[in-house]
1. Consider the structures P, Q: one of them gives 3.5 for distance in nm of label points 7 Å out along Cα→Cβ at positions 108 and 140 as calculated from the coordinates. Say which.
2. If you rank structures P, Q by distance in nm of label points 7 Å out along Cα→Cβ at positions 60 and 76, which sits at the top with the largest value?
3. Tell me which of P, Q gives 19.7, 67 when you compute Rg and Dmax of the Cα atoms in Å.
4. Taking relative contact order in percent (Cα under 8 Å, 6 or more apart) as the quantity of interest, name the structure among P, Q where it is greatest.
5. Of structures P, Q, which gives 1.0 when distance in nm of label points 7 Å out along Cα→Cβ at positions 292 and 324 is computed from the coordinates?
6. Among the shown structures P, Q, from which was the value -12000 of helix-only ellipticity at 222 nm (-39500 (n - 2.57) for each DSSP H run of 4 or more, over all residues; to 500) calculated?
7. Quick check on the output: 13.5 is mean count of other Cβ atoms within 10 Å over residues 36-43, derived from one of P, Q. Which one produced it?
8. Given a value of 0.75 for FRET efficiency 1/(1 + (r/R0)^6) of positions 4 and 300 (r between Cβ atoms, R0 = 25 Å, to 0.05), point me to the structure among P, Q it was derived from.
Structure P
Amino acid sequence: MSGVDDLALAERLIGFDTSTEDGIRSAVGFLLGWLEGQAIRHEVTEVNGRPAVVATVGEGPKTLILSAHVDVVPGDPAQFEPRRDNGCLYGRGAYDMKGALAAMLGALVDLAAAPRHLEGMRVKLLIAPDEESDAETLGTKATARLADAGNLGEFAICGEPTDLQIGVQAKGALVVRFEVRGRAAHGSTPWLGENAVLKAIDLYRRIGDLPFASERSELFDGPSVSLGRIAGGKAVNAVPDTCRIDVDIRHLPTQDPAAVMRQLRTLHPEPELLYQVPAAQLNPYDDHVKLLRHVVREHREGRAIGVGRHGASDAVLFLERGIPCVEFGPSGAGHHGPEEHVDIASLATYRRILVGFARAMASPSTA
């Protein structure tokens, strides 16, 4: 590998609070300077008021897409101060997915340093600024806009965390709002009212009793239902007569989201679908998947394929455009949580696998 230190690069990226627009712009500014210093071709595009980056190495008719994002969910200030402990790098985005992004950048440098191994092949790294954001329409996201601008290829890898296993399925997401009504009363006589907050919590609990919530599939133990936001009540000394809850439902790839919505209407007549992300499925016997599986096995022991991802990702955007895409990222744990971390050794392994896969794709034997 080249002299690029992907661990130090990951630490630098974690230091930017990219849950904010200012932090995203600062991080992208750093990345543009880094790419310039490494002589990697790149361009930046404003999408929805935020900068997105495409970096490219190699030339040729075949293209491998690496898909990454620089934005993160909000975290405590201390989480933007990276720390190493017991072989792991801790910090917001370490696992999802600044560690993977750093390794992808290192892989680009490695590939550019030996162009003869990439003849007839190019690798494009798409860096989105809005993967973690709410989006009513997936087509408005940066990755979708970059893909529609021509950044497509024969195969795509989304660097979401998979512990170095190849993710061929991901759950779909339904983010649904419920407006619940009660009856106001004085806080000293709550029995005279009907508490809308308690009714909303009861409604949330009953979602878990609906038939869809108990279904299973080969790669998943079941869907998930999470109460993400709640707002109700106007004064502490009054029984709240209204409450709004936003519920995050992750359904199985085998489930029909319209059928899930019909079941929700048995609990509430007018659930509002804020946005949805389709489930992702790719044939595990796709030729590119088989090739990636072979390369993974060259670099680590254990199962290489068959993981199902609970979280939605931009992989579905490539699948919708006819591009086979998997989720594949380094090892770690705790994404979106207070102890988010990535296994440091897995970053180098991940980088080597990406380089090996791109070179294998470029080989005439895989044409």
Structure Q
Amino acid sequence: MKKILVTGGCGFIGSNFIKSVIKKDESIFIVNVDKLTYAGNLSNLQDISSSNFLHIKGDICDSELIYSIFKKYSFDAVVHFAAESHVDRSIDGPSKFVKTNIVGTMNLLENSRKFITESKVKKFRFVHISTDEVYGSLTDDMKFVETTKYDPSSPYSASKAGADHLVRSWYRTFGLPTLITNCSNNYGPFQFPEKLIPLMIINAMMDKPLPIYGKGENIRDWLYVTDHCDAIWSVLNSGLVGETYNIGGDNEIKNIDIVTKICEILDDLLPRDDGKMHSESITFVKDRPGHDFRYAIDAKKIRTELGWKPKESFDTGIRKTIEWYLCNKSWWKAIQDQTYGQERLGTLNK
């Protein structure tokens, strides 16, 4: 793999992936296509050498642009991150999610097929990055496996489920060499502040309320972002074409316990001026519509077949994450000033 097209590489996971790949192999050249919507941030990639990387501002729904990029660079692989990804925003505006996540994915698939047919490339991989949310909600002790029936609850997860089905169908119908990964909740450096963990960290740093949906009993499986990037790399290089791989951190934690842990660490690293505990700012708010109760990934397949396993425990990963946000105030303050002031979205009160 010497030339890789990455979509959405200015976002949270995509930017971490690009940096991770170049660190592994400096001979790889990556072209990143990103529309630079609210969550796309070029500063995430500012320390990468131009000899390894080219950014093109563009929309994955633009078929002419995507095809011209394929023709010019003759990629060995596509790693497709680009997506609208926030559940609350999908409640406020579903149409953007359908367009980017479904139509955009279809456009990438079709241009990939056209490219390899015309160029007669023998080895090519299309890796589609998806989510465990396509499986719906768990209420018992079971975990999601690769064959779990899809049951999405939100416009976001429904649009990602649709994209997954398209990717799978392009493999079965057209023979496009695709792979799908479904990951659990990511956290780590450069995550946009609307998501739970960075939102809580930043609010606590600013002595603002820490709003938690419902009673905070919803459960997620948490995965440190660089562990996810390593898993994607394993799938890209060693995964079997046509297969799906679930990627999880084996860290099932209630939302209230996540926030409590963040507060405990910040009590140590950044004590409040008034002497109070950060946890005293926790506030319970009305739950999100259609809020899935529990997600849990069974990552046995990728562990046994590809030899991947996460390096970070939640305790080590969350401390690293908090320290990163403490040391990079200019990054998230710029977002507050220009894009997102940490207001609540998706309340159906509009």
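We did not get these values from a lab; they are worked out from the coordinates using the rules stated. All of these numbers come straight from a predicted model, not from anything done at the bench. Cβ atoms are built from the backbone, for glycine too; each structure is taken alone.
1. Working: P: 2.8; Q: 3.5.
Among P, Q, the structure yielding 3.5 for distance in nm of label points 7 Å out along Cα→Cβ at positions 108 and 140 is Q.
2. Largest value of distance in nm of label points 7 Å out along Cα→Cβ at positions 60 and 76: P.
3. Checking each candidate, the match is Q.
4. With respect to relative contact order in percent (Cα under 8 Å, 6 or more apart), the highest-scoring structure among P, Q is P.
5. Details: P: 1.0; Q: 2.3.
Source structure: P.
6. On the way: P: -9000; Q: -12000.
The structure behind it is Q.
7. Values: P: 13.5; Q: 17.0.
Derived from the structure labelled P.
8. The correct label is P.
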